[in-house]
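Structures for review follow.
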Structure P
Amino acid sequence: MGIPVKQAARIGAYVLKQHLLGRSHYPLVLMLEPLFRCNLACSGCGKIDYPDPILNQRLSYDQCMEAIDECGAPAVSIAGGEPLLHKDMPEIVKGYLKRKKFVILCTNALLLAKKIDQYTPHENFTWSIHLDGDREMHDQSVNLEGTYDKAIDAIKLARAKGFRTQINCTLFNNADPERTAKFFDTITEMGIDGITVSPGYAYERAPDQEHFLNRERTKKLFRDILSRGNGGKNWAFTQSELFLDFLAGNQTYHCTPWSMPLRTVFGWQKPCYLLGEGYAKTFRELMEGTEWEKYGVGNYEKCANCMVHCGFEGTAVADSVKHPWKIVPIALRGVKTTGPMAPDIPLDKQRPAEYVFSRHVETKLAEIREGKTPPKKTMAAE
């Protein structure tokens, strides 16, 4: 698959250590959103719908370092918003690399040609370029013509300069399996280092509410796509074999949202990267103060259709470490794309959705108006 051997070994050893120590709740990847401001307005995005005073907020260099030091995850994925709009991003990346973390910097690539010389290739650093399909698919997804071509040019530029480069691709219910498979073939032929793929999550504030996938359609879509690529073996995915197996309906998994905790300008987001149901001031408060049992498929209405990697990749990785023999048939023959699917989690006892977004926005705006938002710290000397 598309995960470097060194990274897979270190993260595998980290997960094994957590299990040997008897820890059931631990972070795998820090999800960092140091700003919400973006230079695109994608149809399926529910991350940037904030008033300007909030969009103008930034996590400082020190706050970003404190986040990884607090949680101790071996890897960090930096998203947003558009991270390249953050003036301290090159130093933030350097700070994480000095801490020997694996760093994935997600970007729509519109600013990459302008900013790339501020970064240095490193074996633990990867550009993750947003591409939701071929030219027509992607430009429609991000609502801006020409974005696909700029992303492709950025991939070629990054590779030419010696950077590890992968793509992140979100699929919706209008995705055509044959067309998506051909897109994966095209990207693979370019020599890309990996593909991160995920079904679109139904953000309640996303402009387009018509094209999100439910779980049944997600499983069928991924079976149809993977069957066109030798069970997925034709493509270098950055995700674990068992997560891909889960997407194809062959595993019954409960989510582990604590495995990919999110730090934003609001604080540590409860309970996961996708749902903003509250915020903790510290990572410890997040881990100890979140009522985890109230969330997840079968427990909460907002979670009913979720199969996104930020909730289930950690589950799949833990399963891989506990039951390594489950990986063998997938490695040999690819993901199973025919036959009965694993039973799904019943939804009859889930609690109804609560809508609290507006309350958190008003609280944050009040803090900003009253000057209670912590001032940005100067960049730490290295």
Structure Q
Amino acid sequence: MQINSKLPNIGTTIFTVMGGLAKEYNAINLSQGFPDFECDVKLKELSNKYINSGFNQYAPMQGVIQLREKISELIQNCNGATYNPDTEITITAGATQAIFTCISAFVNKDDEVIVFEPAYDCYIPAIQTMGGIVKPIELKSPGFSIDWELVKNTITDKTKLIIINTPHNPSGTTLSQEDLLELQKIVLGTNIIVLSDEVYEHMVFDGKQHQSVARFKSLAQQSVIISSFGKTIHATGWKIGYVAAPKELMLEFRKVHQFLVFCVNHPLQLAIAEYLADQSVYKDLHAFYQTKRDYFKNLISGSRFIIEPCDGTYFQLVNYRNISSENDTEFAIRLIKEKGLASIPLSVFYSEPKQQSLLRFCFAKKEETLQKAAEIICSL
């Protein structure tokens, strides 16, 4: 059978490849972004409570109202913005599904979508699947900042969507208030929609404040916010996220969502809703991960790697130019096979691989894991 592939140049994701190699070589896995420690026992107890209480059938398409109300409260507490839980918040099967649904809902054939690179790997395939045209803009070095003049010059009458990600995976940088104000000015008076990927919203360090599009009234009216509980509650395998957007945008989002997944795990939604009654779950998360970031940085500070700034997320970029001249994928694979340590090469986050001698390590790990990883890093 001859198949005309929608994604002829897409293979297995780097996360699956590196994760598979890590398992094959019994390597310490700092590649994929998941914790190696357990989620709160209280959260497990709550999930069992709702499973055993009979909440095992379909949930409402838009998500259980208890969780949507807690999300509305969270956004109000963190960003001072009001989203109606009935019409402006939807529960999704994680952020990746939410991103795909958003792109499916708004991008038509030959629509242009601006993507800032390095970019999380699910954006571009989703755009291409819908027949959209990717307009990549490379973040400026050093610092992975956005050139807003270049953004203005890239926009055409075909521009449908601009995707931003803050805190940013893979660089660990964050957008500033000035950045969001500039974006607000650029899209004002246009039909451009902003997809704001904010899955690491509660992991911003050193006294900085997460700049959600929800904080900017005009910008919020043209934006779809996407976030994920997997990062917040240390349970990435639960795959539960959420979307917040103005009513007219959410209406279009739900038209696609209802046929893509229809609904999301019922008892786990209820468990998370009750768990979020304790606001410290998300309000204290930045301190928890800043401690891990600092611990990891201190452990590897004596190595030959150059440690890049990390303002948010649970990822640390390191530059290995003092160690090897190999390209980053070759070096990362050798690091697994010969040293037993898994990372992610940065070049895979570009549509045209860019060599900068940078690797991404995930520090959402137990101290014991970080210690063992640091021993390998310092031996190079």
- Query: Can you tell which of P, Q yields 59, 51, 44 when Cα extents along the principal axes in Å is derived from it?
  - Reply: P
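Taking 0.75 as the value of FRET efficiency 1/(1 + (r/R0)^6) of positions 231 and 335 (r between Cβ atoms, R0 = 30 Å, to 0.05) derived from one of the structures shown (P, Q), identify that structure. Walk me through the intermediate numbers first.
Working: P: 1.00; Q: 0.75.
It traces back to Q.
Which structure, out of P, Q, was mean count of other Cβ atoms within 10 Å over residues 159-166 calculated from, if the result is 17.1?
Working: P: 17.1; Q: 23.0.
Among P, Q, the structure yielding 17.1 for mean count of other Cβ atoms within 10 Å over residues 159-166 is P.
The value 20.4 for mean count of other Cβ atoms within 10 Å over residues 167-174 was derived from one model only; which of P, Q is it? Write out the running numbers ahead of the final one.
Numbers: P: 20.4; Q: 24.5.
The read-out was computed on structure P.
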- Among the shown structures P, Q, from which was the value -0.24, -0.38, -0.55, -1.21 of log10 I(q)/I(0) by the Debye sum over Cα atoms at q = 0.08, 0.10, 0.12, 0.19 Å⁻¹, for residues 199-350 alone calculated? P
- Note on the structure: Matching 0.05 (FRET efficiency 1/(1 + (r/R0)^6) of positions 39 and 343 (r between Cβ atoms, R0 = 25 Å, to 0.05), computed) against labels P, Q points to structure P
- Message: Quick check for you: by relative contact order in percent (Cα under 8 Å, 6 or more apart), which of P, Q is greatest?
- Response: Q
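The numbers here are math on the coordinates, done by the rules we state, and not lab data. Keep in mind that what you see is a predicted model, and the values were worked out from it rather than measured. Cβ atoms are built from the backbone, for glycine too; each structure is taken alone.
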